[in-house]
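Before anything else, here is the set of structures, which you'll find just below.
Just so you know, all these numbers are worked out from the coordinates, no wet-lab data involved. Every value quoted in this text rests on a predicted model; they were computed, and no experiment measured them. Cβ atoms are built from the backbone, for glycine too; each structure is taken alone.
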Structure P
Amino acid sequence: MGVRPARIGLFGGAFDPPHNAHLALAQAVIAELKLDRLQVVPTGHAWHKERALTDSALRLAMCQLAFAGMARTRVDARELRRAGPSYTADTLHELHDENPLADLYLLIGTDQAAAFSTWHRASEVLQLADLVIAVRQEPAAATPPVFDAAHPLPGLEPDPTRLHILRLAPIELSATAVRRRVAEGRSISHWTPPAVAAYIAHHHLYQTIA
């Protein structure tokens, strides 16, 4: 009986800041896909973001604090060191070259799935990794549904054997909401890990709404 290939996940995002929903999502995908390792990759130059991101060194430090106690995770700074726009295809190519026998899994949300056909070199991404789409439970009255499991990537026909739907309990938490609470002088003690909340306060981050 052979040894199964290592399973490595990629969880990218701005993490501006990382919050408790990010941690819950990481724990869920590790458990569901039985990942050996989850690479948490803060975005470098986010070509698709209209808002300027917080300095990369600060976001990296917050990610390291947020995921410090979580088994089978590794905060990966490669996109922050990369010059120019940051593309997932490049990161997956690098991971594949470093782990040629591993199975790669890319974790995305429903918003990213809806826009996946517009991604830079989307076909390469589909060749390099299985997609894991994190879907929050929708209200029963949602019409049309926020996510259509029958057509998870509009405009594309991915290999169904390499597509995984990760269904999660609803949670009303976002980085935008965290930044807004900080700007309004409200507590984020239940929204982010304590070390991240302390770091934000110490460095006076998110003092204005953006």
Structure Q
Amino acid sequence: MVITLGNLIFNTSHNGNTPINFTGKNVLDEVRGYLIFVNQNWVFVGPSQINAYRKKAIRKLLLVLESPHKNEFDQYNNPLRPANGKTGNAINSKLSNRPWVNKNLNSNYYYEIYIMNPVQYQASCYCVLGNNCSRNNTNQVFRKLFSKHFFNLRNDFINRINAYMPDMIINCCSSCGSLKKTVEVAIKESSFYSNNHYVIDYHPSKW
């Protein structure tokens, strides 16, 4: 597979010479909602609902996923939003019940939830390969896009973390092919990494 992003080109060992141009096909990070403490319980509410609650100071929480897949693009291969399918449904319904919420969050604050992918491009290449995409292909493309020796999107990822200035970082990247550890190394290079405010969790599709 021939991958193009800007002026950079890489030929993977999978799917022959199938071309895919990632330029302009990045799924941007998004504020998905807020975790707030109401009536002795944490609840997750959308951005449009937050004004119904008494205001508190806001802290930023980054929910780090992996890379967008089929539901994050429309039928014309245009980017939509991160966590747009099963993953997004799990975040909406199950985020407030994750063990680290009660353990690590402070009920005196609202937590603004940022959904972000370390790689904002479709590493699975589903828009081109359809159901012929494989986990091995996804891992290889992700690593080449992320590696500082190839496309170096890890630098973009670190810069985005620093720009958000988060109070909490939750690493929910997939464990497949040790991608979670690869992403963790980059997170720890950011200016806002703190051992006391960093949590490892399953990918939301596994919650």
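What to note about this one:
- Computing helix-only ellipticity at 222 nm (-39500 (n - 2.57) for each DSSP H run of 4 or more, over all residues; to 500) across structures P, Q gives -9500 for structure P.
- If distance in nm of label points 7 Å out along Cα→Cβ at positions 90 and 114 is computed and equals 2.2, the structure in P, Q: Q
- Taking volume of the Cα convex hull per residue in Å³, for residues 58-97 alone as the criterion, the largest value within structures P, Q is that of Q.
- Among candidates P, Q, the computation of P(r) over Cα pairs in 10 Å bins from 0, in percent, for residues 26-81 alone that gave 22, 46, 28, 5 used structure P.
- Comparison of P, Q - label where distance in nm of label points 7 Å out along Cα→Cβ at positions 18 and 194 is highest: Q
- Test item: mean projected area of the Cα convex hull in nm², for residues 74-153 alone calculated as 6.8, pick one of P, Q: P
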